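Taken together, the values in this text are just the output of simple stated rules run on the coordinates, not laboratory data. Please read all numbers here as calculations on a predicted model, not as lab measurements. Cβ atoms are built from the backbone, for glycine too; each structure is taken alone.
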Structure P
Amino acid sequence: MTFATTPEQSVATLSPARPTSAHLPTIADVLAAQARLDGTVVTTPVGEYAELDRATGAALVVKHENQQRTGAFKARGASNLLLSMLDAERARGVVAYSTGNHAQGVAYAARLTGTACTIVMPDDPNPVKLRAVLDQGADVLLHGATFDDARTRATALAQDSGARLVGAADEPDIIAGVGTLYLELFQQAPGLDVLVVPVGGGSGAAAAGLVAAAVAPHTEVIGVQSSAAPAAHDSWHAGELLERPTTTRAEGLAVGCGFETTQTLMRRHLTDFVLVTDEQIADAQNLYLTGARTVAEGAGAAALAAVLAQPERFTGLRVGVVCTGGNASPDELRRALGRAAA
């Protein structure tokens, strides 16, 4: 196991090919993933909380992916992808890039399958997530200031080494694996009027829309991202892939570009895509802590933040919100608790 930093490098990356319908995941792929992941990931609970209902005016159902393996939903997609790989592919190892939760998911799946794994993370990562990745046995390389810097370095590393590059978004097997959480949710809480899903690269919202279209077509699916990292939001509204600066504190949402596969699925299935501020996210984290006794990292609280920000839109509705992760740093939790005092 190694742990190193490298200076900035300028590395050319290849633009992903536009996905065809044959390469997009289907509900059959999600069902296959559900069988494949049996015993590998946990069926996370849903919860309903009077304090959250009073604060929003809605009947909220919280899907607790913060109680998933590695503390976030990413373990589902990464495990499905690595379990789907051939032995010869796994023998070459995998390389992934992430601000934290995808890193943990890939590292977990790599340990599960005995696959050599290198993770590229931006400099100064969330220490909780960094320790968790190292504890899974992955090699960690810190590079650059942003998610996109790490992506560039990981792409070059995979090309040089022959390892499989595992992105967080343009991966049908990852989206199919993530879809298993929405199959669970619709079984646990049928009759949702709306489902709100945080978006970084978009695997969660793409999977949610895919599954809802198949099993709950009357449920609206709404994506939410931080206004301090709006690349996926702006790409969805513009109908083309765009790049945007990322200054959000919610590292799970700090993605500076849109991805073709997830954008294609989100354009098909999302009803809307909204933005919230980092301050609104911190308020939602505070409400989770005080009203639901739940630890949510910034990205994990973004769906609740969207409901709090637009009460007129959600009042009286049965609304599903996905707490996608609970890997919050101590500073993040102190900031959230400080919102109440302020």
Structure Q
Amino acid sequence: MTLEELSKLNRILIIRLSSLGDILLTTPFIRSLKSILPKLSIDVLVREEYSETLKLNNYLDNLYYYHKDERLNKNLVESLKLNNYDFVIDLQNNLRSRKITKVLNKNVSRFYKHSFDKFLLVNFKINRLKSAGNIPIRYAKTIDGLTLDNKSIDLFTDKFPDKRIAGKNNLIGFCPGARHYTKRWLKEYFIELGNKLAKEGFSILLFGGKSDRELCKEISGKINGAIDLSNDNDLLQTAADMKLCKVIVCNDSGLMHVASSTDAKVVSIFGSTVKEFGFAPYKCDNLILENNLLTCRPCSHIGRTSCPKKHFECMKSIKPESVFDKIQKYNS
């Protein structure tokens, strides 16, 4: 599908069911499409647990939720079929999304996942992804001739910052969580870095979702003056709180992309993964810290439960002193 052909259509559906970061990275694509073709009606289908990612996005016409209960999804897909879309863009491109598009029975453009290239990079360290670009750029290739604008990720929130931080200055956020162990910088390193920054007059805020509550509580309790702002997956509250930060230190995680939607400087620590997979912070003021001397990186494109080499040097070698110095220079 070309951009010119798309301009002649009335209504399209974009499918990106999961996960947090992947959905947020659709927003430059959606925004650019709507800006270029304002009369085009754009609907999006996401999994219901990620509804807040696009809930307040004013570039969309309708947002539909894919349910955990498959019985509800039968009715959902039938109702989508009644919308009689002119075209479907499948940014998920898996068995589930293909099943949906089969029922809709419309022309489809699918996101090219570079699965073989990722396999080569992980297993043989053959890097054919250097020029592939970030994920939003790869999404844009589903429409021939589409050029993205120069803005970052959109995450609109209607929440106000937590009362504990309202009006405070010199705030630095930490996002210590990640779904997979090998994508998490060491908690003792976050603690050491936090206390170094606290001595310099910064206040440390801990961000995380439901699965990060225990980790954030432990880290915040060991940093002088730190405030634990982790919550039960209230993404819009997290976004509102992040907007007050000068710098946010994160792992390669969904919250890294939430941070990228704010005006904060984003410091990302990459361990078992690499930016060539496409998930680096997108068009924001950012700094990626990683050990490029290790021949075992990357060992996975999504992360692992443990280090396959047993040394975990990809994270252990990135010391708090080094990150502290980078933040000081970066923030000067």
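Out of P, Q, which structure matches 17 when relative contact order in percent (Cα under 8 Å, 6 or more apart) is calculated?
On the way: P: 22; Q: 17.
Going through each structure in turn, the value belongs to Q.
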Taking FRET efficiency 1/(1 + (r/R0)^6) of positions 96 and 240 (r between Cβ atoms, R0 = 35 Å, to 0.05) as the quantity of interest, name the structure among P, Q where it is greatest. P
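Suppose you compute distance in nm of label points 7 Å out along Cα→Cβ at positions 32 and 320 for every structure in P, Q: which one lands on 2.3? Kindly include the intermediate steps, with their values, before the conclusion.
Details: P: 2.3; Q: 4.1.
Answer by label: P.
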Value -14000, calculated as helix-only ellipticity at 222 nm (-39500 (n - 2.57) for each DSSP H run of 4 or more, over all residues; to 500) from one of P, Q, is from structure P
Calculated from one of P, Q, Cα extents along the principal axes in Å reads 54, 45, 39, and the structure in question is P
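As an exercise: mean count of other Cβ atoms within 10 Å over residues 200-207, calculated from one structure in P, Q, equals 31.4. Which structure is it? Spell out each step's value before the answer.
Numbers: P: 31.4; Q: 21.1.
This value belongs to structure P.
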